[in-house]
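Next up, some structures in structure tokens.
What follows is calculated from the coordinates using simple rules that are stated; it is not laboratory data. Note that this is a predicted model, so its numbers are computed, not measured. Cβ atoms are built from the backbone, for glycine too; each structure is taken alone.
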Structure I
Amino acid sequence: MALNVPALLSVLLFYALTLGIGVWASRKSKKLQKNGNRMEVAIVGGRKVNMVIGLFTTTATWVGGAYINGSAEIVYLPGRGLAWLQVPVGFALGLILGAIFFVTPMRSKKYLTMMDPLQEAYGDSMTCLLFIPALIADVCWFAAILASLASAVSVILDIASYLSIIISACIVITYTLFGGLYSVVYTDVIQLVFMVLGLWICIPFAVLNSATKNIAETAVHRVFQAPWLGNIDRQYIGIWIDDLLYLGLGSVAWQIYFQRVLSASTTTQAKVTTAVSAVGCLVLVIPSVLVGAVAASTDWNQTSYGLPSPYERGEASMILPIVLQHLCPLYVSVVGLGAVAAAVMSSADSALLSSSSLFGYNIYKRILRKTASEKEVMVAMRISTIVLGGTATGMAFLSNSIYDLWFMCGEMVYALVFPQLCCVLFVPRTNTYGSVIGFFLGFILRLLGGMDSINIPPIIHYPWCTLINGAYVQLFPFKTFTMLVTLSAQILVSYVSEYLFKKSWLPKRWDICNVLKGEDASAKGKEEMGTFHLQNMSNNEPN
């Protein structure tokens, strides 16, 4: 197979356009920084992102390269199918829950990041602990979506995948480095448009290819493989529910989400954009579903791909670029590749900005260098952008295992960070003792439940734990159980410890976390933080 020159030129043109928009947006960011707080502009866009841009960037953040590639793969896989496509429903559920419950309390205190309320309530040490799973998850996500682009490029362009990883990463790092949130949200607009149009242009050609059977027929009848609608066996109901709750609830506790929420001009706008983006997640998965259905309905022996099938070759994860390459004309596959590149970059920049914001503000400014000037914090954020982006780029070469690693980190966020966020926002008087016990108990339980991605077999065998193909599988929804245990332990230990100290059943000198003294200090700290943010607000908003 020769180098696909038209596709290469189209991708380079798209990259140039994206970089140009990012640089243009960085100029707007610099103008706003001159008139207001530089950190606030870089992290949350000065809280001036309008409704349309907010809708585009929130949707593009979730609908990324891993999303469209992974959705097509699930629908195509025999034994899975549409019935197991939980990501769109889970993300939509998370966004709706976020709009109903989380937007108002986060915006009412003018926070800059998701870690702010946790840092107020539980202190700097717990912030550092909670920062670790959030940071690793962001870096792994960045790496995973770069790897998804590499697979598409290697199929369609027939060039080394490492080139696409390096070029894509350099472009994302460059415009994120100089423009902050504004560069990210404005490039998200063009990326989402490219992705939607590019995929929909390809769909008719793939569906009507002579090698493809009617997808309505193959949805329920076996032709080349099992029907692509799929089914949920009764013994796997627990896993299905567990994964859906993990995707829904776990997707809330991410800085990339709250960065959009906190950047909106008003609280009402933040709620509306979040809710509409939930609908967008459901609608924009349709092209991927159709690609997966087409792949499951194709006689690959009649295509240039030949036999064995992608599934038999172990290439199911690349099914979307394979369909674009072998079931569409050349000029159409070029457009499709642009769509994949757009989807990848729309999520990669968000993950990079998320992690650098948490490090620059919550770790560097509020823990390592409390006297640091805004200029120094901005430098720290830029350095962290380069370091974290470089680390994720290196990890992207581990494409065979990076998805499992990202999924594992996401589960840690679900088990450890989500309960902490719920407690600090909705359960009064939870304290550092409860936070510490909840964190470590949740961490241990999650490890003992087993992790296939790092070859840790289950030590705790929950109900219905079954030996399948030589390995034990947890059929019980243990991820959600672990999250609930973490939540319950945090609340119980917080209230019991406070009661014991107040009643002097435990000597007050043992109160190493200063829970009793911290009640007054916490109130004072919240007042000071609110004052800090209000002083740097360009415009006050009604809550």
Structure II
Amino acid sequence: MNKLRAFGCVLFVALLITACSSDESEKFPVKSTPEIREDGSTVLRRGNGAEPESLDPHQARSVPAANVLRDLYSGLVQISPSGAIEPADAESWEMGDDERVYTFKLRDDLRWSNGEPLTANDYVYSLRRSVDPVTGSPYAQLHAAIVNAKAIIAGDKPAQTLGVRAVDEHTLEITLTAPTPYFLGTLAHSISYPVYRPAVEEYGAAFSQPGNAVTNGAYRMESWRVNSMIALERNPEYWGDDETSIGRVEFYPITNQNSALSRYQAGELDWATTVPISRLETIKKHIPAQLHAEPTLGVYYYGLNVKRPPFKDAPELRQALSMAIDRRTIVDKITRGDEIPAHGWIPPVVEGYAGAQFDWAKLSTAQREAKAQELYKKAGYSQDKPLKVEIRYNSGEGNKKIASVIAAMWRSVLGAEVSLRNEEWKVFLDSVRQGTDTEVYRLAWIGDYNDPNTFFELMNSKFGLNGTGYASAEYDRLQEKQAHMPDGPERMKVMKKAEAVLLADSPIIPIYFYVSKYLIKDYVKGFEGNPLDSYYSKDLSIEP
């Protein structure tokens, strides 16, 4: 390897780390005045990252969309402030002796935002729609446990055969193919929300737009100005309206973390969902009580497109790239928010699972890099024939810095030629979904429920959000087997086998496990961190 080039890459990493680590000593003013309207109602102003790609509950796929949908809709169950499953539209439920049949008793006062009654038949229609191939939901596989869901998703059976039925207007029955320990958790996801059939049939894809949207959550749609603001008003028809405090919620699509911080300081945001890495120490120094750091069911990772060169049929190359990354340096010097280096796929905060790890996880830096170089050469690459690869990421200060550091590590350790491409969020998601020209892409996965399966399922060959194109019959078999096993030692063994297969194949490169960082003004009350990173505006209040 060219020593001068390697030294230059190491120097670049060092300079970038130094730039990230500087603590600014200037004053740090923060305006803390809530917005209160003339009628006395309060307004919650939330930064929300990227513009939501859709507000159709069955087609949305991003965290920004999920944040809005949790306010607009209510499911059979919901996530409590502490992260537990609790009743929502269903006031109670029973599970049959065989753990396959769930019977949900709906509240008798359920209404849509237009005042029309919401019944069990609305849930039957909506659950069928969510798995219908015509809908094209990227999360349809989340309902794979329901009788006939897999065949419907594959186009082999009509949606009407799904194992759901309305016993009466207030009783819903769902039948599973086999016991599924995490099933209730999937019902808190937007894929399980009910949608208003008359609006869907009248407006088609536009049913979620202002003026057309009929919802059943704590808030209803007021306006949606693309790339500006989504405004929601309190929904008086919601079953829990008497316990809802905040009158209006505004979501602002702000991808630039420094811009979000500036608006937070200026009093234009009450809740900033991103924190600039370069300002983290200053924030800790000046407003520590407003910084919330919560361990999360999330993994920051790089996906490798295994459907095309250079990663198709190249496990040694994929492993070499993963091994060449110094994760400890990234979390200690770049993210600096108590993130955990990821040497496996499943976050340690997931309930009921002690994860597997890469077999090289405990090697020294020198041993790890030497092994990476060995695999790189075995894959057919060298100084004279370097790998040429592109890292694609979406806008964001942290994403750019991490991509730059990983590129420098790959150059330094392996001699690879690495380029970077930044894309706007919607374009980026489409690039990953299509997989026609992506090579390496940055993404994150936040668990949809607190069970290891929410991470295992992502890499199933049939899952709609598996952007890598990874398809392993052995992995799919193990993933699907553990999904229907009762919790306990035997399920643990199967899960560990599945994770070991995945890590050996390396279609993904886990970088670190998340600690979500928020800035929330001290007059916003009721916030309680939970590992699912799921929050409802209705659980908060503003007390000037």
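Taking 1.9 as the value of distance in nm of label points 7 Å out along Cα→Cβ at positions 340 and 396 derived from one of the structures shown (I, II), identify that structure. Traced to structure II. Each of structures I, II was scored by mean count of other Cβ atoms within 10 Å over residues 108-115; the highest score is held by I.
Out of I, II, choose the structure whose coordinates give log10 I(q)/I(0) by the Debye sum over Cα atoms at q = 0.09, 0.21, 0.22 Å⁻¹, for residues 244-379 alone equal to -0.48, -1.27, -1.33 when calculated. The read-out comes from structure I. Each of I, II could give volume of the Cα convex hull per residue in Å³, for residues 228-323 alone, but the derived value 231 comes from II.
Among the shown structures I, II, from which was the value 27 of relative contact order in percent (Cα under 8 Å, 6 or more apart) calculated? Source structure: I. Tell me which of I, II gives 23.8, 80 when you compute Rg and Dmax of the Cα atoms in Å. The structure behind it is I.
So distance in nm of label points 7 Å out along Cα→Cβ at positions 68 and 92, computed for just one structure, reads 3.8; which one of I, II is that? Each step should come with its number before you reach the end.
Numbers: I: 1.9; II: 3.8.
It was calculated from structure II.
A value of -23000 was computed for helix-only ellipticity at 222 nm (-39500 (n - 2.57) for each DSSP H run of 4 or more, over all residues; to 500); which of I, II is the source structure? Comparing all candidates, it corresponds to I.
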